[in-house]
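Next up: some structures, all given as structure tokens.
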Structure P
Amino acid sequence: MGRFSREEIERAFQHYWQTGAVNEDWEGFANNFTEDVLYVEHVLGTMNGREQVRNWILPIMEEYCELYTAYEWHSIDDEGGRAIVYMQNRRDHPSGTGTIDFPGITILGYAGDGLWNLEEDYWAVPAGNASVKAYAAACQQYDPDHKQKRTRLHWGSGPAWTRGVSSWFERPGAAGR
């Protein structure tokens with residue numbers, strides 16, 4: 001057995017997922033990391049330290065406010081102290097039917113005490129770029145204001161803890177809630 005139990009890593013992963021992907025509490029999301037975390041976003045850059053992650057993630061998630069993360073599966077490697085998650089980066093289709101997705105994988109290194117000291121994000125760049133174009137075209141055709149509605153209608157069929165509310169405005173901590 002590794003340094004940390006599978007159960008401890010699993011609890012930390014579920015908390016990480018719920019804070020970020022489900023509740024979109026990006027301020028709190030940064031608190032899932034050690035102060036000296038290495039966060040490697042293989043397309044957008046490398047962050048060193050919790051505060052650099054926080055300062056990066058808040059504006060990027062506001063810029064892509066229509067985007068949310070639908071869980072597919074995850075695996076815990078207790079020997080190596082890692083969690084690996086496969087997800088869909090998702091936009092609801094402005095027509096009201098279906099989604100526009102591109103896949104991604106995140107590898108997390110567990111440091112103990114519920115904190116992660118490493119995150120590596122990989123996503124399908126050609127599919128991501130195609131999804132941006134497809135979404136823009138769909139907005140133009142069906143609903144030019146769709147992005148600001150921040151709908152989250154298709155969380156997928158993962159466990160209950162992987163699914164959130166139907167709109168960013170309904171999430172815990174949203175203004176007016």
Structure Q
Amino acid sequence: MMQFVLEMLLLATLTLLGITGWGMNVLGMPGNWVIVALGVGCFFLTSEGKAAHVGGLSLGLMIGVALLGEVLEFAASAMGASRLGASKRATALAIVGSIGGAILGLFVGGIIPIPIVGSVIGSLLLGGLGAAAGAVGGERWAGKTWDDSMQVGHAAFWGRLLGTIGKAVCGTAACVIFLVAIWSR
């Protein structure tokens with residue numbers, strides 16, 4: 001009986017950590033790699049056929065999906081502000097603005113009357129707006145016109161939004177693979 005309780009506690013903890021990893025993606029953090037790290041730990045630290053074991057195929061799929069998420073995020077960002085010739089200052093401020101906006105969006109999104117989803121939507125939108133504001137500020141600081149700055153800000157918004165959504169979709173797949181692997185024996 002005690003063995004069963006410990007296994008359930010371990011599985012519940014790993015489930016919460018996996019879901020937390022997925023949620024980190026919305027904040028622009030490497031959440032998919034947290035999920036992969038959990039999978040690697042379960043692959044090496046648990047025996048096959050035991051609770052919380054992740055097999056080689058599941059681990060390979062998780063790594064592949066996480067890599068795809070990185071490629072999608074990078075491609076969306078590259079097609080964003082940088083393709084319009086954004087300055088390094090604007091790019092750096094867009095990153096800072098997107099992280100700050102995403103964190104603020106978690107709290108502001110709580111106003112949206114949909115539990116959890118409201119915070120995710122708030123984080124996505126304010127992360128994109130933060131990227132746009134940072135890019136516009138960086139371009140204005142570099143002496144660009146309002147029109148040019150706003151174009152770069154617009155591209156930064158969509159690059160951040162689409163990149164985060166692509167990465168989160170891949171994170172969802174990685175998290176599902178991880179959860180199925182640890183809960184099935």
(request) Using percent of Cα pairs over 22 Å apart as the calculated read-out, with 52 as its value, let me know the right label among P, Q. (result) Q
(request) Tell me which of P, Q gives 23.1 when you compute mean count of other Cβ atoms within 10 Å over residues 122-129. (result) Q
(request) Given a value of 9.8 for mean count of other Cβ atoms within 10 Å over residues 2-9, point me to the structure among P, Q it was derived from. (result) Q
(message) If FRET efficiency 1/(1 + (r/R0)^6) of positions 34 and 98 (r between Cβ atoms, R0 = 35 Å, to 0.05) computes to 0.35, which of P, Q did it come from?
(response) P
(message) With semi-axes √(5λ) of the Cα gyration tensor in Å, for residues 90-145 alone coming out at 33, 13, 8, pick the structure among P, Q it was computed from.
(response) P
(request) Assign the value 31, calculated as relative contact order in percent (Cα under 8 Å, 6 or more apart), to the correct structure from P, Q. (result) Q
(request) Identify the structure, out of P, Q, from whose coordinates mean projected area of the Cα convex hull in nm², for residues 10-81 alone was calculated to give 5.3. (result) P
(request) For the read-out helix-only ellipticity at 222 nm (-39500 (n - 2.57) for each DSSP H run of 4 or more, over all residues; to 500), a value of -28000 was computed from one structure; give its label from P, Q. (result) Q
(message) With distance in nm of label points 7 Å out along Cα→Cβ at positions 74 and 106 coming out at 0.8, pick the structure among P, Q it was computed from.
(response) P
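Each reported figure results from applying straightforward, stated rules to the coordinates on display, with no laboratory input. Remember, it's a predicted structure, so these values are computed and weren't measured experimentally. Cβ atoms are built from the backbone, for glycine too; each structure is taken alone.
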